[in-house]
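Some structures to go through are shown next.
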Structure 1
Amino acid sequence: MIVPVCRTVDVGGPVNYVELEGRAGGPTFVCVHGLGGSHLNWMGIAPVLARYGRVLALDLVGHGLTPVGRRDAGIGGHRRLLEGFLRRLTDRPVVLLGNSMGGLVSALVASGEPGAVAGLVLVDPALPVLPPGKVHPAVVANALVCAVPGVGERYLAHRRRVQSPEASVRRVLAACCVDVDRVDPELVAAHVALTARMDRAAADTAYLASARSLSRSLFRPRACARALDRIRVPVLLLHGDGDRLVPVSTAMRLGASRPAWRLAVAGDVGHVPMMEAPEWTVERISEWLVATDLVPRAALSAD
């Protein structure tokens, strides 16, 4: 696995991102990670996407190597960052790919900035539905602890003291994957190296701000549904049926209520299919790109 070199662009402050130049004349793919993630979450599939077009993967506010600065690490701040990023680095509609919290942010941008988006890929997105699906008790407990001012800060500070960067990465992967051993060891090592390089205290502060904002958003399913109704571009919804953070029932309800969306479910896969099942993920994306005319069939057959 090749990890591209990081770059920086100014969007109200520095934004870290990586770019794969990709196939000339193809679409631009912009990849948006989830809560506590980074651009590295997409590096298992980015080289394949680059066969079809340019690939950009950014770090959201306070995540990876993007500092908070004067910006907001809530959902609104992430949305504004992504909108500014698209204006700075793209000159035509892009294909947005968003995982988990990044799926919510990407959907909001596709809804509010229709001229900026040509297609939307939602991977285990954190989108509220009614009735809500059953979430793993450990996930609920973590959310409740993080939601309480002061308690969340002390909890994360303690965890930071007792867990090395490697232990921290392993903990997150264990929560996100059905089988951690499926994740490319080089990608795991890259995550460990990035975690060791980061300001972990600042990252935890941003994590809490993002988590609390995300929790508030998940209690507004009707507002989210209205935003989704405004999306007019092709949508591919991917979900792992072993996801403990966002239950697969959420995707099933979304797919049933929006028949124009294409839904695919990965068996025995967790919250980050692009890391745990990259081959399955790129196959579904490739099929969808051709079916929606976002890339010509010849671009795929050239592989």
Structure 2
Amino acid sequence: MNPILQVEDLTYVYSIGTPFEHRALDKVNFTLNRGEFVGIIGHTGSGKSTLMQQLNGLLKPTSGRVLLEGQDIWSDKKLTRQARFRVGLVFQYPEYQLFEETVYKDIAFGPTNMGLSGEEIDRRVREAAGFVGITESQLKVSPFDLSGGQKRRVAIAGVIAMEPEVLILDEPTAGLDPVGREGILQNIESYRRAKNATILMVSHSMEDVARLTDRLLVMNGSKLAMDGTPSQVFDRAEELVTMGLNIPQVTQVFLRLRQLGVEVPNVYTLEGAVEALCRLKEGKGHA
């Protein structure tokens, strides 16, 4: 394993000392390895958004540490600033943050703030645009002339252009149609493979996290409740349901089959379901 980001006893309390005091994170611990694709799931208010903003220095921990390659990002102002470039954060509906005259300028905004040369900025803009499927001609137009899905791609490209080693995305496919959703997810995977980047993705789509991620972090009531492979997490489907979380539809079906007395494994992807049903048919003569 090659750790890139470590979280140690991370705690964050909003409005300390007031009637509105709220513990959003409570002694959270985990490690992200270079090149991993990790999903975060949890009900609304479980601490997911607060956690994301801790990881790139937008919020300072009340206690605990965030280590980027072993260095506390709050131990030095330079490290804090570097973390905001090295750990890229894409908020939900990022297209609402577009503001420049052209798509090119919007994608170039982050690299420009990094103080890079014009030549390096141009390289990064064009490479980031390529990752998300923005064409040469689209770079010249206003981002506000694009469709909703294309705007989302521009916003993601603006973060990718900073070439973050860790890319954090909050519901990157929210509000998109199935084709748009799949395109964005493929763009993210292309960036991960090309740069060996670590991806941390918050999603309410259990189907997406089940088939795409290497690991899942489950947040519940400000604590990290589970940390494991999709198989390990969805094997605890009943616990997830008690937390108020959905589980993949195919997992729901197989849970019901077990309740009816059919001996089937717990599955969480369509491919796994097909394989399990084929084995069932071969063994008992029916599916």
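I have 135 for volume of the Cα convex hull per residue in Å³, for residues 148-275 alone, calculated from one of the structures 1, 2. Which structure is it? Matching structure: 1. Taking mean projected area of the Cα convex hull in nm² as the criterion, the largest value within structures 1, 2 is that of 2.
Here distance in nm of label points 7 Å out along Cα→Cβ at positions 108 and 268 was derived from just one of the structures 1, 2, and that gives 4.4; the source is 2. When Kirkwood radius over Cα pairs in Å, for residues 84-123 alone is computed for each of 1, 2, the one that comes out at 10.0 is 1.
Computed from the coordinates by the stated procedures, all read-outs in this text should not be read as laboratory data. Owing to the predicted nature of the structure, the values given are computational and were not obtained by experimental measurement. Cβ atoms are built from the backbone, for glycine too; each structure is taken alone.
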